[in-house]
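J.: Several structures are given next for inspection.
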Structure I
Amino acid sequence: MSVNTGYRVPDTEYSQQPDSVELAKQARWWKSAYVHIPFCARRCPYCDFAVVAADEAGGLDMERYVDALVAEIGMECDPSDVHAVNFGGGTPTRLHPDDLTRIVETIDLRFGIADGAEISIEANPEDWTRAFGRDLRSIGFNRVSFGIQSFDPEVLEALGRVHSPRNAVEAFTAARSAGFSSINIDLMYGTPEETDDSWRRTVERAIALEPDHLSAYALTVEGGTALSRAVLAGAPGPDFDVQADRYEHVDEVARSAGLVRYEVSNWARPGHACRYNLSTWMMGDFSAFGTGAHDHRDGVRARNIRRLDAYLEQVEAGTRPRSGSECLDKFESERERFMVGLRLAAGVLPGSIGGPFMTSDEGRRLVDARVIAVRNDRIVVLRPLLTDLVARSVLSVSPGDC
């Protein structure tokens, strides 16, 4: 399959340093599509995403779901060329390559996938084979993100993961041999079973594979998950101070290996920043399909029905499976742009909110504490671990302040 609409994304847009201001500016105008695949072999104890395990109702109804996705994509109004397509989940690699082909071809027919676009898929190591990787490359996928999480067997067991460290290495190697031009490793830190030594070994093994991109996230206890129920019953939860130490370690090692931090939890080599993520962080337009998917088009945010059975029934009845939408007013849109943009190492343009925020009592306190600063006319968070704190502080700015 060849996806080529005749529109070429300039190579210069993607070859720059991941944390460059120019790249962030360009990402604002990229358009993207997200496809949610909810199926998983099993439900991880920490997961609160819209997923369905194989032993749950509808957990094996993949063909019907793909039919619904194709139908929903056809309902999109006013489509235009997309520069990035991201398959997330769930576990997208639970689908057969033929089903993935149908979805990609439908997006190309409905939207047009720009020549040189990023087509990315999330994968579990245990699902990956050399043949599967070759099939995905023939479809047009050029980026894969492996949910490895850890190279410590005890930590993997605690996280409910079924792959082994060896599976992870074999999957990465197979993807590289299949010709994937960009490979990401997802890590998770802060599991109580994790030690300083095991985290160091995990980071070392990840870096030794020479990934093009690295993501590292703190384990979070989300309400309604098996993990949250266990913690409420007395099981140990994540230690925030320990997680801060884990973050600082992976940041140091990643930078030493030539990976550039361009967002709070993401590092990449030049030319390998995730285009889909950059676009969403810059408030670009993106369409989203599947259960629980959220999209943003022309200042309107919309979300899909989360329950699989309800989603299928709605699409099969011929209507868009929305559970709600909201049109952001000028202030809300500007505030969201500013708050999300703070996550980028390149920083964010002040706009109408940045000035009032920086001169507010809270803003001045953060400046004096060297948590935020103005660099190249952009507001930058100097201490990434405090990004969420800074973002919450922005909520103190009201429309009357701007």
Structure II
Amino acid sequence: MPSVTVTVVGGGIAGAMVALYLQRRRVQVTLIDRWQPGHARAASTDYNRVIRAISGRDEFYTRWARDARVRWLELMAETGQNLMYECGALILATEGRCHWEDATSGTFDKVGVPYHRFTPEDMRANFPQFRADEVSYALFEPEAGLLMAHRCVITTIDLFRKEGGIVKRGTVRTDAGERPLLDGRLIEADVIIIATGAWMAEMFPHTIRPISTIMGINVLYTSTPDGSDAFDMENMPCWIDHGQGSFGLPSSEGSGVKAAVVIPNTPIDINNDERLIERQSLNRTRSYIRHRLPGLVGQRVVDSKFSQVILTPDTHFIVDWHPVHENVLLAGGCSGHLFKHGPMFGDFVAGVAMRDYGTADRFKIAGRRRLSPKESPSGR
């Protein structure tokens, strides 16, 4: 459909992938962002992100993650860029709070995801970096790993440009009726796709804000010990530790070990707050490291990131047409687990935008409800 014009607003991983997959459908696409691609305010910034298939009993996201892994590998081959490292992911199941982890084994068996179930003794033997206190068991997914986040975004936008896409700098806001305006003027395009992450709630106060929460995420990078490669990605996996409200990644390309302790509902003013780590998070992360990663005790923090996520009540993404403006498609609601799905999300949204198919029920704006950790695909 070469006569169709599409404007994609937001140049993070969601918008970049949507733009690329639309461009590959030979659609005329313009991608607009307020800042330079890969800018530090974006939720898609930072050095790296986890890619893993674990989604509890949710087969949909499990399959998407597996398919996304293949597409990331294909993008690596196409571009010659190191976008992904398969260092594996270790999921720690805490006694009495294992609903999400308990459901995963059955889903992995059904979908065909390779994994190992470790006892605490197995965990200590295979990955001695971790203390196994209060861990009932661990699931190890060897084909999981990490994505080099900033590089993934920049590489995707470069591909989009090379294939004829247009990237523009501009500020898109909405009027009182939630119509998108570029620098104060209505956007003229057959389809307008809004992929602005946390800013989507601000832009659509009637449609998106009621089903979203903005949460700040504090991340610390800790130096690895002198002369030791034990905490490098060649010897250590990514990990998720829901019992401690934490996740992390090994040192990749000299980054240091990334650890985050998620403090629920950490407030952030996405327009005015400076992206600086909070003292509360610094103290809690150091306490977590003492508890789970004793070999890093005494090592210095070498970097930090403070970003944001937009959470929906059920942690499902949003891919749905605006209830009033029939050419405005809303795409996002990352809930902290969209990045790894980037290629699948982009391709799916492109198909919805071209009316090749409707959206999935789980992605619709209406009918959202809070899920228990047992039901939630993210385990929250």
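Read-outs: derived from the displayed coordinates by stated rules, not from any lab. Remember, it's a predicted structure, so these values are computed and weren't measured experimentally. Cβ atoms are built from the backbone, for glycine too; each structure is taken alone.
J.: Could you figure out which one of I, II the value 0.65 for FRET efficiency 1/(1 + (r/R0)^6) of positions 30 and 214 (r between Cβ atoms, R0 = 30 Å, to 0.05) was computed from?
T.: Clearly, the read-out refers to II.
J.: Say we calculate relative contact order in percent (Cα under 8 Å, 6 or more apart) for every structure; which of I, II gives the highest result?
T.: Between I, II, the highest calculated value is found for II.
J.: As an exercise: Cα extents along the principal axes in Å, for residues 70-237 alone, calculated from one structure in I, II, equals 51, 37, 23. Which structure is it?
T.: I
J.: Further, regarding this structure: Here distance in nm of label points 7 Å out along Cα→Cβ at positions 142 and 350 has been calculated and equals 3.3, so which of I, II was it run on?
T.: II
J.: Oh, and also: Matching task: -11500 is the computed value of helix-only ellipticity at 222 nm (-39500 (n - 2.57) for each DSSP H run of 4 or more, over all residues; to 500). Pick the structure from I, II.
T.: Checking each candidate, the match is I.
J.: From which structure (I, II) was Cα Rg over 2.2 N^0.38 Å, for residues 38-77 alone calculated, if the value obtained is 1.42?
T.: The read-out comes from structure II.
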